[in-house]
Structure I
Amino acid sequence: MYYIGVDLGTSAVKLLLMEGSGKICNIVSKEYPLFFPHPGWSEQNPEDWFAQSMEGIKELTEGIDRKEVAGIGFGGQMHGLVTLDKDDNVIRPAILWNDGRTGEETEYLNTVIGKEKLSQYTANIAFAGFTAPKILWMQKHEPENFKKVVKIMLPKDYLAYRLSGSFCTDVSDASGMLLLDVKNRCWSKEMLEICHITEEQLPKLYESWQVVGNLKAEVAKELGFSEDVKVVAGAGDNAAAAVGTGTVGDGQCNISLGTSGTIFISSKDFGVDENNALHSFDHADGSYHLMGCMLSAASCNKWWSEEILKTKDFAAEQAPIRKLGENQVFFLPYLMGERSPHNNPDARGVFFGMSMDTTRADMTQAVLEGVAFGLRDSLEVARSLGIHIERTKICGGGAKSPLWKKIIANVMNLKVDVPENEEGPSMGGAMLAAVGCGEYPDVETICNKLVRVVDTVEPEPELVAKYEEKYRKFRKLYPAMKELFR
């Protein structure tokens, strides 16, 4: 049987076709536009997601017996606000995870409601990208639109709804809404009251591997699939990537170098850091995880190369970089503000330390190192909790760069294990579908069977020491500039 993993990303939907054995048969990517109607705003049209996903699934399954497709699972960009009216029409463009418009609402939740109460209700505090502040923003700024809201959902759940008719979400993705009681895996009644919404407006909650329904008859007919194809809840992109890289069970770590950058630590036990610098979320394996998320990671390198240097040849830009740990140029990677650990939507990107002999390669190196330092900030929070990490998996577009993997290993002093496939969320979505369809008994089993490490990048003691000194300097830059970002 075949399983489809749908990774609904920020710039494109990536679709993966997997056999039950774990063999990847095909991968297709379909792009769609991203809109920035005001500085710091970020929106997409949910209809674009569905249209491109349908086209992508058709292309993905060309040349196979489509009746052999058994299940579809998801990984998806988190936190986005998708609202539907009584006729299931999208009310307004989706407000995305990297949208920074909710500064006032975030401040209200953290100061008036209070971080202590938020953490008590949801295990997290408010960040500008989370869904709850967006709901409050819509109430205040678009009251006529808000009156029409009958269904509130997350991006990947819009696809599940269009494919199956099931109004659903999973606990890992719902954890990022600031509406979920993460510890008890249920909606927080207190948060619903604070946001003036009802439980009826929110989707039914599932574990990530659970079946939410079958394909609608008309969708199955259009795709040439059986109506028995199961639609599985799926997971938020980072939890799905963790499944795809085998980061399940206790004390496992994954670093994702995608549009955003994350450090993801799986745990059998529920836990919260006292400053809520890391997110405490439910995991797709039925347990929990801690996650540090920076809003701009591989997107920093994409911006630098494509917008500033006007090239898409990332490898050629990195080729002249030789002297690691000796760069005098620093880069603060806060192009869209920052989440972990600073929680500051007003933060911005900064180059620091240029001189007359600074080269193009130095600047490129600074961008790669700045992202690594930003991820190290979150790792330090985890270490302060007594969490001991010695190695990490890695995935995402940035993980295709051998140089960047080497920088990550030495900045963080971790062994970096490279999985056989770096598809992350789409692979995780397909694996969750295989569990939901009964091909495997649970998430840990499929991870143990299918995920293989093909390379390990080891930190080098001399380079680790050099980067330790650089990191200490990097840590002083944000506090020095914080007031200037206001």
Structure II
Amino acid sequence: MTDRLILVLDAGTTSTRAMLYRRDGRRIATAQADLTQYYPRPGWVEHDAEEIWRQSLACARRMVEQAGGPDRIAAIGITNQRETVVAWDRRSGEALHRAIVWQDRRTAAECEALREAGHEPMLQRRTGLVVDPYFSATKMRWLLDHAPVVRDAGERLALGTVESWLAWKLTGGLHVTDASNASRTQLMALDGGDWDPDLCALFGVPRAALPEIVDNAGAFGETQPDILGGAVPISGMAGDQQAATIGQACLRPGDAKATLGTGAFILANMGETMPASAHRLLGTLLYRIGDRRAYALEGSIFVAGSLIQWLRDQLGLIEKAEDTEALARSVADNGGILMLPALVGLGAPHWKPQARGIITGLTQGTGRAHIVRAALESLSHQIHDLADAFAADGAPWRLLRVDGGMSANDWIVQDMADILNLPVDRPSDVETTALGAAMLAGLGSGLFSSLEEASAMASPATRFAPAMHVKERAARLRGWRAVLATQ
């Protein structure tokens, strides 16, 4: 069995992928397909759930063919964009509405009403999460209130996040979610094991429509034989940021990682201690495997790689993301330009859904390189805000491990090390989200006996040491705080 492969489905925000891993952690093949983004109104972000399924299946079939058939696949792991909500019909298996994406802000008014009613302290204490449109519960309620086809589905209605949708489609009707994704809905208490009836009642989400909550590793079910050419076990599932934390081998309390993808997400392993933030960070379940639980403290930045996409697609300042590194290096500094990248509001630790983006300091001498450099610098500034919040909550970073598409840019990683005044490690394979799902699938299928054994799949890292003068760092942060204060 040890020569068989692990297939991972990684359904992200801008694309979905399938990857093949060997037991030693080597990634031997990847198939990728873009996902269409829909913006029906300002602040609204949607996906076509059927497109997520079609593209994920097409990528998976390519990997099965490359592996030499389904018999060569020992297990499937699934990881996904978290908080995104799908509603579908249990009988037909068809989506009832476009998926509402984690970035979507349409429920800001409902969240404000919950805060005004005094529910946020209780919700943060019980779920680890602040009240914000980011999370799944208000999205589910919005569908029930505003989409008649969802409201009228009755007992046929199934609600879930993206891993639930994929598991249902792969198996022909298995309705499950893993504990890490469930912890992001605001419908499961952090110390609970099932949907909380009081939380479901508060948000008005019917318990009968929700999936069964399962561990992050185990024997969940098998694919229908006609899907991949044979029955293949699904044995690992996790939300993308928890999966990346595992893929970075952040298995000890205090280990911290930052994934630089569409957004940027920093998680610090808190061990068995259930986190309680006094500085508007999030408490989340890192993983649940049998009787073992691990928690994490998390800070979420909503705009990271999507800012680079915006520079390319909306402003035309770059042709491809890789251009940003050369442009940032082509100027001595930002030329006085500062950027607040609040394209979909501000996430942790500020939580300002109504914030809007700002570019300030423009002069006749401003060139596109200055704007691009200021955009990259804004990521380091936001991560520095989170570092302060983590330290204030008693979880200071000793070292930060980075991964995700943006971390391939050496300039960005060095700038983060400089602004944080900390060493930053980048693995040789930055696709640690998929790797974490592979580790969980390997554990769930019996390829490994523990997560610690599975962590041998992690790749070696390159270290970036801080090299910025203290006065330059202080000046950068003063400028950032001045722009932030305008919101």
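Bear in mind that the values in this text are calculations on the coordinates, not laboratory data. Here the structure is a predicted model, which means the values were calculated and not measured. Cβ atoms are built from the backbone, for glycine too; each structure is taken alone.
Given that FRET efficiency 1/(1 + (r/R0)^6) of positions 165 and 453 (r between Cβ atoms, R0 = 41 Å, to 0.05), derived from a single structure, equals 0.55, which label among I, II identifies that structure?
Source structure: I.
Work out the source of 8.2 here, i.e. which of I, II gives that when mean projected area of the Cα convex hull in nm², for residues 357-444 alone is computed.
II
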